[in-house]
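I've put the structures underneath this note.
The numbers here are math on the coordinates, done by the rules we state, and not lab data. Because the structure is a prediction, the values reported are computed rather than measured. Cβ atoms are built from the backbone, for glycine too; each structure is taken alone.
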Structure P
Amino acid sequence: MDTNFNKIQNILLDLDYNIVLNDSNEGVFIIEKLDEGINKLVIICEESIVILEQFIFEIKNESTEMYKSLLMKNRDIIHGAFVIDESGKGVIFRDTLQIENIDRNELEGSINALSVLLSEYTNEIINFSK
């Protein structure tokens, strides 16, 4: 695990992300790059996978249209997807990657997909969060 954790850490540092939390015992990073919309992105390194999750908004007013829009947007997202958290009240971005052969381009692509998603879908996210 340490080798994979170090590999992910080196990629994140190379990509110039601000590592807010680095817990090698739990295999967890929290990173930020606010100018790209990356805010407390949680990266979990497990034995065979890397999980990326970022909270997007809290559901205050459920509607079929909101869920339909999120599902339709999932089709456009290159990496990852919108998902509902365990409480059923939070929308998060989540992506899962294989860790064995992960490289800079793959991890960067997933994080960039989140950044692009947030920039393209900002108005809808703001409206859904009201």
Structure Q
Amino acid sequence: MKYGEKEIKSFDVNKDLEIWPNKHEKAYLIKITLPEFMALCPRSGYPDFATIYLEYIPDQWVVELKALKLYINSFMTRHISHEDSANEIYDTLWQKLSPKWMKVVADFNPRGNVHTVIEIDSDKIVR
């Protein structure tokens, strides 16, 4: 097993999703594009591919980018639906970062003539 495979396989979101203090008091928007998301269909096992768009206005924390990459890559061997993966990414980052605002968009590549886009926006969620 190569070093990257070992990092992905051993990644534990609870201890390895590193966050850093936000040193800036002003509101600013962070936009991150993750174009190589992959997970396995829970029914067929076929791979599903997506681009994940993450936008957030940090409060006290920002996510470290390599840790975010490893977290996203950790889905590649998991059997998980489009909806569940998008919601898990959103919930995990919301819980870890407690941002002022956040949006996750999971834009899945078409498969079987179906194109799915899942958008979760903290302004549109009733708490």
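Some points to look at:
- Label whose coordinates, when helix-only ellipticity at 222 nm (-39500 (n - 2.57) for each DSSP H run of 4 or more, over all residues; to 500) is calculated, return -12500 (choices P, Q): P
- Looking across P, Q, the calculation of distance in nm of label points 7 Å out along Cα→Cβ at positions 9 and 33 that yields 2.0 traces back to P.
- Value 15.0, 47, calculated as Rg and Dmax of the Cα atoms in Å, assigned to which of P, Q: Q
- Origin of the value 27, where relative contact order in percent (Cα under 8 Å, 6 or more apart) was derived from one of P, Q: Q
- Highest-scoring label, criterion being mean count of other Cβ atoms within 10 Å over residues 65-72, among P, Q: Q
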